[in-house]
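Read through the structures below before going on.
FYI, it's all coordinate maths here, none of it is from the lab. Remember, it's a predicted structure, so these values are computed and weren't measured experimentally. Cβ atoms are built from the backbone, for glycine too; each structure is taken alone.
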Structure P
Amino acid sequence: MDNRKRMIDGQIYDPNDEKILSEQFGYVELLYEFNSLPPSRLDERKEIMKKMLGKVGENCYIEPPFHANWGGKHVYMGNNVYANFNLTLVDDGNIYIGDNVLFGPNVTVATASHPLWPELRAKGFQFNKDVHIGNNVWIGAGSVIVPGVSIGDNTVIGAGSVVTKDIPANCLAFGSPCKIRREITESDRPDDTDFLLNQQRQNK
């Protein structure tokens, strides 16, 4: 049984396979190095992120401590992503993160799950389902995103939510389980939006 192939294909596999653990170990070492660097060595952190993550765009920042099963090897991050401290990515499967995404503190995104059949679970078997997070998404503090979920562009997930099903674009959703509460509309646009955006452009 090729456990690595089964892992990639989303089938039930043994994550304690020696070949898998050997590959995984190298990325976890990079993660340890990333978390150990002092704040003043920001450029070194950015270089480690490039080695550690599957893909990282421009102007991305992860506040340590950062936790990931594979050190971010299966994480594909767009541009302008900010993650506050204690981001946990269970990245045995792929996690796709769009542009301009914000993660509050203590957010967990999981791709790994375990069989319901107790005999397999007792032996450590698991399977993975990819997670997709669109552009301009804000994930509030303490939220949990479970395997296989997709979150659409421009959506806000309220703090403490447990996202168990797909959430579409352009909405505010929160709760446990997370539910759509309403659409985000033009009425959510502050009156001084143009002033704020122009001021930001002038400061650059």
Structure Q
Amino acid sequence: MKKNIGGMSTKKFFGLVRGRNARNAAALDARINKACGAELTVVSCDSSGFSRKTHEHGIIEFMDNMVKCHDALEKIVARHGGVTLSDKADNLMLVFDEPAAAVACSIEMHRWLKKRNRTVPERKKYNICVGIHHGPLLRFADDAYGPAVNVAFKLGEDVAAKDELVVSGQVNEVIKKMFRTDYAKHTTIGGITFDVYKVKYR
């Protein structure tokens, strides 16, 4: 399994893709896959209550709170051997070499936020919804694209509720002897059906 290191920037990748045609596609694809193809665990962290809190307290107040929480969460990510690839909008996209570290990190992030939220006023509370999937992707120095990313984001943004940590069936097979999980549901993503499990961490 390729380690958690990007082989090129997204700018270089898109430059190569713009020059891709029928004659050079096979060679170019092989070059890109050699440099960036990987099988990794992707964690999608989506904030809970973004629209409501920005309406009630304003976007600057929300972003101030979010940035400070994300700074603390990213230290947890680093301790578990993960990499923060993206912090666009109110999301964090993390990548890990394997599922167990991703789940352990996500549990610690949830617990850190829960502890913090007990000490701050309502407007300062910050909660996340987390989805995890393991699979193939293109891992760039500054981003990632591919099936593993798509599934993780679907789980984190659309399936997981406030303070929940959900994983795909593929991840559950790896972690079920290390963490407590419960079958939740199945969902269809891109025409493929996935079993979804909740990780019990409280």
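Quick notes on this one:
- Label whose coordinates, when relative contact order in percent (Cα under 8 Å, 6 or more apart) is calculated, return 24 (choices P, Q): Q
- At a computed 13.5 (mean count of other Cβ atoms within 10 Å over residues 50-57), which of P, Q: Q
- Read-out distance in nm of label points 7 Å out along Cα→Cβ at positions 114 and 170, computed value 4.2, structure in P, Q: P
- Source structure of the calculated read-out (helix-only ellipticity at 222 nm (-39500 (n - 2.57) for each DSSP H run of 4 or more, over all residues; to 500), -13000) within P, Q: Q.
- Comparison of P, Q by distance in nm of label points 7 Å out along Cα→Cβ at positions 26 and 186 - largest value held by: P
- Origin of the derived value 11.6, 39 (Rg and Dmax of the Cα atoms in Å, for residues 130-193 alone; candidates P, Q): P
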